[in-house]
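In what follows, structures are represented as structure tokens.
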Structure P
Amino acid sequence: MLDPKLLRTNLDFVVSQLARKGAVFDAEGYHNLEHQRKSLQLQTESLQNQRKDGSKAIGRLMKDGKLEEAEALKDEAVRIGDQLVTIGGEFDQVSRELTQVLMETPNLPSETVPDGANESDNEIVSVVGSRPEFEFTPKDHIELGEIFSGLDFNAAANLAGSRFVTMHGVFARLHRALVQYMLDLHVDQHGYSETYVPYLVDGAILEGTGQLPKFKNDLFRIAPEDGGGRERYLIPTAEVPLTNLVRDSIIEPDRLPMQMVAHTPCFRAEAGSYGRDVRGMFRQHQFDKVELVWITRPETSWDALEQLRGHAEAILTGLGLHYRVMNLCGGDLGFSAAKTYDLEVWLPGQDQFREISSCSICGDFQARRMQARFRNDAGKPELVHTLNGSGVAIGRCLIAVVENYQNADGSITVPGVLVPYLKTNLLKP
């Protein structure tokens with residue numbers, strides 16, 4: 001959530017920066033609500049002062065025996081009290097509407113974010129490695145899955161509908177090996193604390209990281225059939241529960257930075273809604289991801305973004321994959337992000353780079369929604385900064401490995417870092 005003071009003092013700047021994200025802000029509507037809020041606040045303060053002065057006057061009149069005049073002032077005090085109740089209700093309603101505006105307003109992009117409307121305007125930061133060369137026409141992961149009987153989309157459709165997959169044999173083992181490799185690297189070499197989190201969360205938790213209220217239709221909601229009980233949502237990413245572990249708290253400074261990693265399934269109702277990736281397991285309703293979350297002081301958060309990105313890159317370099325780093329333009333940024341690096345891995349089966357990780361800094365945007373703070377050097381509570389990144393998406397990483405390491409006979413060479421987990425250097429159909 002943006003700082004309300006920023007909107008009150010520099011609304012033109014906010015509007016112009018939101019336009020870089022392709023977001024339209026209703027400045028006139030905000031002005032009207034803010035005018036009402038100020039007016040009601042002034043009325044409240046004036047009436048409270050009148051009631052306070054009247055109470056003192058009543059005391060003096062009672063003391064002087066002027067009971068009739070005192071009773072008249074008491075009647076006036078009752079009238080003022082009724083007015084305060086009415087105005088208080090109006091003030092609360094306007095405050096809720098202002099809060100709703102803030103909850104639906106995206107974070108502002110950093111000045112280091114390039115201008116642009118969509119992914120075609122993203123900026124290439126670096127390109128790592130080179131494309132593998134094949135003496136045969138490389139197959140995509142769907143064809144390789146058929147050769148190994150490792151991916152079954154029809155069986156999954158019978159269980160849950162489209163956009164799901166079941167994995168079998170070496171493909172299931174490879175999926176598990178990738179998870180373990182990533183967790184081990186992030187914990188043992190990068191210093192993250194491995195964390196286990198719920199896969200179901202309350203709506204307020206999704207509000208904290210910015211998925212609600214704006215993206216409610218993109219989520220899977222779980223509600224009791226009788227309408228009673230507690231409504232929950234399946235997590236779209238482990239970022240949601242991990243980041244909210246610090247909600248409504250004041251963190252002692254010696255605990256910062258906090259670096260957490262979790263492996264979870266992720267559930268997204270919007271998968272495939274735009275007609276992209278209709279084949280295969282690239283875009284699904286359920287997929288696994290290893291997620292990285294940082295909680296930092298404001299003055300160290302931008303350095304943390306570069307470290308976070310480096311940790312995600314380490315997975316790809318360890319696997320020997322060809323990839324590039326993209327600085328997302330304003331129009332391609334997520335709701336809560338001030339800046340995002342996308343890592344795009346080369347997929348021979350698609351003959352193009354595809355996103356495998358996003359590393360984002362949110363500044364104090366999520367922290368303000370969650371009321372997540374730390375004690376600064378002066379001992380006063382101050383909002384933390386939050387960052388998150390995929391370290392990395394497991395299914396997409398599996399696609400990259402099988403497509404880049406395929407052989408002419410249909411076998412798949414195992415990258416060296418995965419050999420200890422798979423106990424072989426070659427996967428055969």
Structure Q
Amino acid sequence: MLNFIFCLFFLSAFISALYQCVFGANFDVFSKIYEALFQAADSGFTISIGLTGMLCLWMGLLKIGEKSGLTNLLARALRPLLARIMPEVPPHHSALGSIVMNMAANVLGLDNAATPMGLKAMKELQSLNKNKDKASNAEVLFMVINASAVTLIPINILMYRQMLGSLEPAAVFVPILLATSVSTLVGFLSVAYVQKLKIFDKVVLAYLVAFVAFVLGMALWFGSLEAEKRLAYSSLIGHLFICLIISVFITAGIVKRLNVYETFIEGAKEGFNVAVSIIPYLVAMLCAIAVFRASGVMDFITDGISYFLSNLGLDTKFVPALPTALMKPLSGSGARAMMIETLKNFGPDSFEGFVASVMQGSTETTFYVLAVYFGAIKVSKTGAAVPCALLADAAGLCAAIIFSYLFF
């Protein structure tokens with residue numbers, strides 16, 4: 001699937017550019033693609049190097065958590081569920097602790113912490129994979145959950161809205177929470193269908209009900225706060241969680257009489273190796289995305305959707321936010337730039353800005369996650385991961401539009 005997408009992006013970009021050059025006299029299009037291509041190659045390397053520090057930090061801390069038994073202790077909370085949805089993973093395997101930590105970081109919108117934890121989980125899942133070049137069922141499920149990325153506290157989005165002058169930057173909190181929850185549920189259910197998981201098992205249903213109840217409870221609680229407190233609480237919870245994790249892991253190492261410093265260094269070395277290994281995969285995907293965007297194919301798709309909806313007599317007020325939606329699965333920085341551009345052009349408190357903000361928080365950067373996670377374990381055959389992740393993206397983005405109309 002990744003091979004198909006990689007080739008599709010490059011070839012569709014070339015065909016589009018050739019058409020514009022021949023029939024539209026747009027002689028600059030190839031130079032734009034050329035520039036975007038080499039900028040993306042440089043960006044892929046820079047991002048990978050930029051990840052090195054964070055990977056070293058969190059891999060080091062996770063090594064302390066692993067040797068102290070803390071991550072295994074945390075895994076107990078989700079072990080009954082994970083045993084049913086990832087049956088090929090042994091109940092006490094170290095991967096489960098990393099999966100739980102990754103999910104917790106994603107829930108709080110802590111991308112810098114979630115990625116290293118997710119990469120560690122993938123490497124541990126790969127140790128159980130008998131067919132090393134093909135993604136296992138557990139790896140597919142874990143990747144799709146990461147790509148849908150349920151986020152309870154979208155700190156960065158709230159900060160950007162405040163920075164650009166929004167009178168109520170946290171107004172998007174509840175619709176983002178609901179939209180990203182829809183994305184995660186659809187992603188999980190689609191994988192469950194493909195892998196024939198027993199989702200009607202009473203334990204699985206209990207966790208799903210608890211998840212829905214927790215999401216609704218968070219939405220109600222946050223909605224009850226005064227406007228000026230919402231952003232402050234969101235930021236506080238996220239930053240407090242980071243500091244708490246570091247303190248708890250180090251304390252656990254001390255209690256277990258580990259050489260905490262040496263253990264951290266051991267894990268940090270693994271983080272450095274992971275950062276280097278993902279460079280070619282990340283460069284390949286970012287280059288494909290860059291030429292796809294620079295060729296004008298993205299604009300063509302957006303204009304086509306707008307034309308189609310207007311002919312159906314549907315409201316098209318949300319269409320200016322669509323570039324954020326279409327860019328989100330491809331590039332996190334690209335989608336963020338699209339969101340900021342919409343906020344600036346229409347105003348942070350406009351409907352268009354509201355929709356763009358909710359879209360930005362409703363899903364994860366699917367192809368980035370694919371490139372980084374599967375690249376780290378050198379898996380080329382991704383199975384149902386891509387279609388299930390894209391289905392989750394589509395569900396999250398549709399939910400973002402619907403909830404924006406309901407809450408704006």
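Match the computed value -26000 of helix-only ellipticity at 222 nm (-39500 (n - 2.57) for each DSSP H run of 4 or more, over all residues; to 500) to one of the structures P, Q, and report its label. It must be structure Q, since only it matches. State the single structure among P, Q that was used to calculate distance in nm of label points 7 Å out along Cα→Cβ at positions 214 and 358, giving 1.1. Derived from P, not from the others. So relative contact order in percent (Cα under 8 Å, 6 or more apart), computed for just one structure, reads 20; which one of P, Q is that? That value comes from structure P. From P, Q, which structure was distance in nm of label points 7 Å out along Cα→Cβ at positions 46 and 366 = 2.7 calculated on? Attributed to the structure labelled Q.
Can you spot which of P, Q the value -0.43, -0.84 was calculated from, given it is log10 I(q)/I(0) by the Debye sum over Cα atoms at q = 0.08, 0.11 Å⁻¹?
It traces back to Q.
Read-outs: derived from the displayed coordinates by stated rules, not from any lab. Every value quoted in this text rests on a predicted model; they were computed, and no experiment measured them. Cβ atoms are built from the backbone, for glycine too; each structure is taken alone.
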